[in-house]
Structure P
Amino acid sequence: MPNTPSTLSTPDTLNTLNSLTIKGLAQAAELSRATGTPEPELAARLEELAAAGLVRQRTGRISGWSVTPEGRAHRDELLRAELAEHGAHAAVEAAYTAFLPLNDEVKALCTRWQADRDETAARTALDGIDAALPSVLAPVLAGPAAALPRYGRYVARLAAAAERFRSGEPTALTAPRTESFHDIWMELHADLLATLGRTRTSADG
């Protein structure tokens, strides 16, 4: 792994590397929305991470930023250190346990929408899921969010995507790389697993 000075081991660095690892390939604007970091600040951080060999920029028809193998390893190291420092394992584990039943509902909704594009049925199902965000998911994510602030952004992002869909933007439900409800939900799933140091299996939905 390349030399990683202390400036590359901060919560902001972890926030950026974690989001980029989960997304796989992303533009600075996408990462800015996901991390809550102003785009100019985010762009400068990406350049710093690139200089350290932790991320790289791809140009051409399919362009964007991605993590290098060294960047992924550094992200994993920072996640382990963060979890240990804040003693947040139990809170994240509880959040993941509460997440799984809702995950089944979201998967069913997205599958039906992709199969038949029935907006009325999709909106009805999404209303039920959206109603559960503040009453079910938000209180559970509040546990890890108290120590790991990135978890505090997911509910607001999901609610915003749901509102865009209800307002007549069909891509806001499942279209990839559009900050869609499905995009954000998958990121939350991947974040929970990565924080717990787990590899996804069939039991994880």
Structure Q
Amino acid sequence: MTPTRRELKAARRRQEILRAAARAFKKKGYYGTTMDDIAAELLMTQGSLYYYFKSKEEILFACHEHSLHCLLTLADQADAAEVSPAARLGALIRASIGVVIDELAASAMTLEFGALSEPYLGTIIGLRDRYEARLRRIIEDGMERGELLPGDPALAGFAILGAINWIARWFDPEGRLPAEAVADRYAELFLRGLGADPARVERIDLPGCG
């Protein structure tokens, strides 16, 4: 069913709120940020903010959920690409870094899941585990085909995810390297570390999650 004009407007407003919350979380941290702070970012009343989200925790959950759904969409696109596992892995690493560096995702990724209570926490951990499993499957496929060195796909996946998530803590848009260069170098680093020659791996770009 096609969303109504009102539903589309509400969805856009929710995204604006999430991005405003991300900016506030980045400035003051999750625990130091109030609903008033988030409303002030948007020049709206706290009452209007509560119309869209019941609590600050629900906003944090929505930030995590948005980012993880985007990562899962990228994993779908990587799975569907008719290229080698090494090429799919490189593409997924680059695209995932693009998501993590985004203002909204970066704010969520730098905050511990412990800030969430159930049932929010269980939902986010489930989404994270699904993404990790998809990444691990690509690595495992590459190892089975001999494109990547034999080893433990789970450990390799954890290493990649840990490195990608940490980017959100140190990346500076005004820094020495632009986001695209960081993504390229990380993909090359991990492909080489897993035994593939980046120069011989076909490069593809995933469509993205919008």
Structure R
Amino acid sequence: MSADADAAPRIAALREQIRRHDHLYYVEARPEVSDAEYDALMRELRALEARHPDLVTADSPTRRVAGQVAAAFVPVEHKVAMLSLDNATTHDQLREFEARLRRALPGAAFDYVCEPKIDGLGVALLYQDGRFVRAATRGDGRVGEDITRNLLTIRSIPRTLGAPLAAARELEVRGEVFMPRQQFHELNRQLEEDGEPTFANPRNAAAGAVRQKDP
């Protein structure tokens, strides 16, 4: 039996697991595994595909940004792909990241800037002539969901932009919608009092709020 034949069942199983977890995380907002467990599955799949390139397929989870458009929302095609960031969980992965930078920028001097990671829902806000006209989720990186009505309820998102940004005919701002921990605990406490299911973490709560059918 060939090496490809030995690896094929495991690759197929990993793809099925990852697609299921993607659906639970991005569409239903109720993940069953931790980020570290998910990342371990993805790293194993990438490693197997690197060793067996003949088994790589165009629809593999390693070839696309996770996420899909739910039927309840109008699809929005991103003019520029809305990609997600990779991560590093070991010292070796961090050293390899720096090595890639030095190979890409030979002789260049660069500094690192570190900041806390906000775990929320990636969104793209579109402004035309300084006015907020549309909000969309990342989706699969190419097509997201129109969540404009939902994001109009977030008061920290400006409806209009001041100078000099207002002069831009079209401007897109990308960021994360997140829920502070205090609000998360208050929300879960209210849900418990009402006899409703609670959210597992602030990211799920933010995603659930943003993707409500009736904001």
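When distance in nm of label points 7 Å out along Cα→Cβ at positions 31 and 127 is computed for each of P, Q, R, which one produces 4.0? It was calculated from structure P.
Set P, Q, R, criterion FRET efficiency 1/(1 + (r/R0)^6) of positions 7 and 79 (r between Cβ atoms, R0 = 30 Å, to 0.05): the highest-scoring structure is P. Structures P, Q, R were compared on Cα Rg over 2.2 N^0.38 Å, and the highest value belongs to R.
Coordinate-derived values only; no laboratory data. It should be emphasised that the depicted structure is a prediction, and the values quoted were computed from it without experimental measurement. Cβ atoms are built from the backbone, for glycine too; each structure is taken alone.
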